[in-house]
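Student: Right after this note come the structures.
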Structure I
Amino acid sequence: MQAHRAETTLAEDGVLTLHGVPFHRGESVEVIVLPFPTPVPTGSRHPLRGTPVKLVAPTEPVADADWEAAG
């Protein structure tokens, strides 16, 4: 038995149409349908995870001179 590969995109839910397959009317064939695998993202979803954090003057006020309401 020789396998033949055909790729198509479904135009309607639940309906599969193949053109150009090398079989004739009346022949029995077995059809196995597999979806293309979903591509794996190459980048990290959390690029900063595990990065060391350095706190500079953590007890000092944050941009105190930039506050408009400071009076």
Structure II
Amino acid sequence: MEKNEGTVDRVIRVILGSILIIRPIQMGLSGGLAIIMMLIGLILLITGIIGYCGLYTVIGINTLKKKAD
């Protein structure tokens, strides 16, 4: 897997993912909505940490800046 997320993209994913995981717990939410929010948050957090998004590969997006040779 080649990284396809830039630094800004990764930071936004980690922050948003963390919020989507923590917020339902803070609000005392339970049930389907809380689970969906937490799953989306987990996906964002993991993809932000590893720097690779499978969906980006499928639709041909790459936010990672290539180093000049």
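Student: Of the structures labelled I, II, which one yields 2.2 when distance in nm of label points 7 Å out along Cα→Cβ at positions 11 and 35 is computed from its coordinates? Before the final figure, lay out each step's value.
Tutor: Details: I: 2.2; II: 3.5.
Source structure: I.
Student: Just checking, which of I, II has the largest value of FRET efficiency 1/(1 + (r/R0)^6) of positions 43 and 59 (r between Cβ atoms, R0 = 35 Å, to 0.05)?
Tutor: Details: I: 0.45; II: 1.00.
Sorting by FRET efficiency 1/(1 + (r/R0)^6) of positions 43 and 59 (r between Cβ atoms, R0 = 35 Å, to 0.05) in descending order puts II first.
Student: To which of I, II does the computed value 65 (percent of Cα pairs over 21 Å apart) belong? If you can, show how the numbers build up before the last one.
Tutor: Values: I: 65; II: 33.
Among I, II, the structure yielding 65 for percent of Cα pairs over 21 Å apart is I.
Student: With helix-only ellipticity at 222 nm (-39500 (n - 2.57) for each DSSP H run of 4 or more, over all residues; to 500) derived from the coordinates and found to be 0, which of I, II does the value describe?
Tutor: The read-out comes from structure I.
Student: Further, regarding this structure: Of the structures labelled I, II, one was used to calculate FRET efficiency 1/(1 + (r/R0)^6) of positions 27 and 51 (r between Cβ atoms, R0 = 30 Å, to 0.05), giving 0.00. Name it.
Tutor: Going through each structure in turn, the value belongs to I.
Every read-out reported here was derived from the displayed coordinates using simple, explicitly stated rules and does not represent laboratory data. Model, not experiment: these values are computed from the prediction. Cβ atoms are built from the backbone, for glycine too; each structure is taken alone.
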